[in-house]
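Undergrad: Alright, structures below, take your time with them.
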Structure I
């Protein structure tokens, strides 16, 4: 069979009608049957696009003009929207975003998982979907020989100076700008990815909404930071909410943000945040959900699906620092949290002790290795909760849960594609998907979280 030749070339200008959305929120149209992706377009729109990239099976273009606009189109609430890669859906009304995200879940479950009849509830959105992020992580850059901080321009590593952000807490932006001014004052150099030289790499701000405490992490390309304590004190004076300033040392080449070593320059080693009535200690390297309001919604739904009566033994796989584990523990007989990352387990144990929760046990290891050992000593599980990274569950984890007889599975997912894949595997292992509840953890982006309930047939 002859290979299809693309009917478009780079530089072509053409008109397409947007018929659907890609996984990352781009509009999808067709030209002579050939797929064309056009960012910042909406279903039903007729658009003029200029082709910028052509591959074997698709092309990508930029939006030139709207010939017919969607009634759901709105003016983006950010002047940097066309440059920044942080948000993808600011041109779509919030109601439209929730509808789109639910449909994405429905379509993905059907296409990948073969689950056409599963109940997918409307997405739980936010009453105020702005300034919800408690964490910001920006690289340092140079513009006109002055230090800047900001987001990377989409598809590049060019730093776009970012003074404010519609989804970041306003205090995060204030602290960022104070850091930038002090870095300039102390004449610090900026890391160059091409040469591997320069001192400042990234700045990370963690804002504990529950307590008002702020941690600032300066990621440096060298351990030596003679002016660090002085700069840290100046930052705390400029921004009184700052309770901790930490230097994180990362001397590796590549795009990994944090290194393994951290030193406190000023203040506390950790800050404290709250989810519901629980408190969590947060360090420079700790993971904590970036949208605390919706995290509580997500966790309460997971607890609801777990169907806990106080008599159950629960497995929390991929437990991280134990935030969901502690929510489960308050309504279960006992909870086992399993996590392969040892520092996360140490944080989890400390969080449990800090909150006076004793019916939890945390184990370092891979779930597929830990479960058989627990089964061998007579430990069984009524419910398993899994909250894996975007790559989804290791298939061996799913097989092992089925093998040891877990009756109910609650799957918390940040990626509909890997969720659908894993639900298909669980179906083959004798589980049936009961219902799916999407939660909008990241308004104005293409991301959507889901909580799914499964049980043995």
Structure II
């Protein structure tokens, strides 16, 4: 088999994939269409250009995002290394100077003799071992090819996501379990009286909405996927006859119906996460937390994911990808990486670039594919992509709810995070021993140049 891997896309995932492969002595051809063909969001031809927030999320070692960063750092992640070198003050978050960060990533890859950077558009995944990491702004020809490979029903071009809360943060002294008209009690129900509902409705219709990016189409909503605030704006009772209808959900102990009921549906198999049914939204994140905590029982809700509506391209991972990020019914030497796999967030995308690279390296070296422990942050993300319900699949970022629950339950989030972080570290130790044996770093080039020299 060839000792070369083609990587399509020079964003965070593609850059990380190229780095991880090169460090293991594998030749890389990295395709990036910019600057010859750009997007409305990008302004440079640099690799790993960050076009939205400059924050890579929480950096506390025991936070879910921090656990993920720690794991990537143990793999000598290019993205994490350059981010720390280009960081700017941001409290407990890891934020970067965008230009310095992108210049550092670009510079370090350009210094590697076994990485060739080709500036041209790719419309069809290259032959031979290849990784597609083209991101949410994938060019139309390549997007159409991926759509063909995934099946029309399994590639989304527009993201509509409802908020997700942790189960432990729902006040079950207010909420109750029940199914509509006596069906199975899979849903958690949050009942409103009239006064509560009308106050919530007013706050919802008056809340500040997120402005579309210039490169996104003006909103043209499908009736079956209306933002909850758009639905509410059609009249005070619209939600009461829609997603908040109380019919068939009598209040425990009284038999009477509430004025309105918001339902939450389990979002993962472990039952640690619940999504707000019908609450896809385009409100600003701060507004979401303010308004949705007006729902009875969610006053102290811990949001694992806030709602978003924006242009995105991702596959329905549990329906079409195998555990190694390949199409189930496609080429055995073609891997997906980054946000297109169904993860959300910069560091999460980077992690999938690392996973795809190690899988491609294993294929070339004829060794077993790396098996990430479920206790690790990377393993938790892969578990979600594999085991989520295909019918309700939505992109996911790193959060405590997708990681294994500690045996000794602790309602203190900080302590729970510390326990989970400790378990992740132990599992990562075992994983690294196997990785160093099967896929050792064989090229010293990745360690010979200081990132700091590239920031001047």
Structure III
């Protein structure tokens, strides 16, 4: 049987106190719903259906990259009603798994175990909580067979003592859902159609209801407010840190790392405190990341060092390179092997050749430089004329003295030499010395100006 997944994401999330739809609030830099959809994709379903309501167009736009069937629940009348809206698009011969767009930490193995129980009859994911208040309780007979679910608001005093709760995550043959959902009523305190109310209907027919327990309370924690959002954020980061440690990464403090995307590390990587990884980041063997760095969509080559306080975005750093401290590599930067970008240096769309050095206090933008180049402190590539960007090409072995201004478009050929303090506007030929500065004049007998009051 094919697996189809229905994700419920229609809620407004009023307790978030935000105009943003709840499922678009971010966990580790990505919408809650995105995490659920990525987990769903990992199960390799035949189809995924997402039920939206509040902010439907905003949700669809934010997750447009995912191949899902969008279903509109115009009026939010409960989980049973939401699932029913999606059923016309579901193959009758499939097994259906129902997930929630605000439950982002549920794991693939847990869901696989649940689906395996649902090939012939419905199955429910449960959990045992020390404090089950607010959750629906699982009802079982004396032999332990699952009979159904009673919502917290509808439970009597004896039922409120039950510590096994309904997570809401359910799997069932599509034909069962097609048959039972129209029979579900709304005679409860909320006046809603609850999905778990299909279970007593199956029991009445002599069906056995399968169940399995979640590994952790946090696996099934739904995000209803910003406190719970912070809870799942901390748990997500804890899991990321644990994964990295098990893979052989050295973390200065496992509680002070933020992975907001995908982080892949080779052996012997070292990461100091308060480093933020965003998007897709690859760290090669022996890479060292200093404290308080932000690295976004970057590839860092083997044995490179990223010193503290550096920002790297959409850039590639070669083998044995050095960056920072306090450096900023903007999109399009490519550092070749053994290249160095030092403190308070900013680069943009710059190719820094093998062994080349931009050590301090410089801006290099729209530039391609060869191997063994030395850029002195305070050098600026003037790449913008107020309308267009222009290229600076610097050949192998060029030396640019400190406090130089390179006005693009400009070419400095191999082994060219630019004297410190120069403004260069014309091409420099190979092995030439270029000076572009006013000639020094010393005026003898000059009197320093003094303040007016000192004249009196």
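Undergrad: Which of the displayed structures (I, II, III) returns the greatest value of relative contact order in percent (Cα under 8 Å, 6 or more apart) on calculation?
TA: II
Undergrad: Let me ask something additional. Supply the structure label, taken from I, II, III, corresponding to mean projected area of the Cα convex hull in nm², for residues 101-172 alone with the calculated value 7.4.
TA: I
Undergrad: While we're here: If percent of Cα pairs over 30 Å apart computes to 46, which of I, II, III did it come from?
TA: Derived from the structure labelled II.
Any read-out appearing in this document is the output of simple, stated calculations on the displayed coordinates, not a laboratory observation. Keep in mind the model is a prediction, meaning the values are calculated, not measured.
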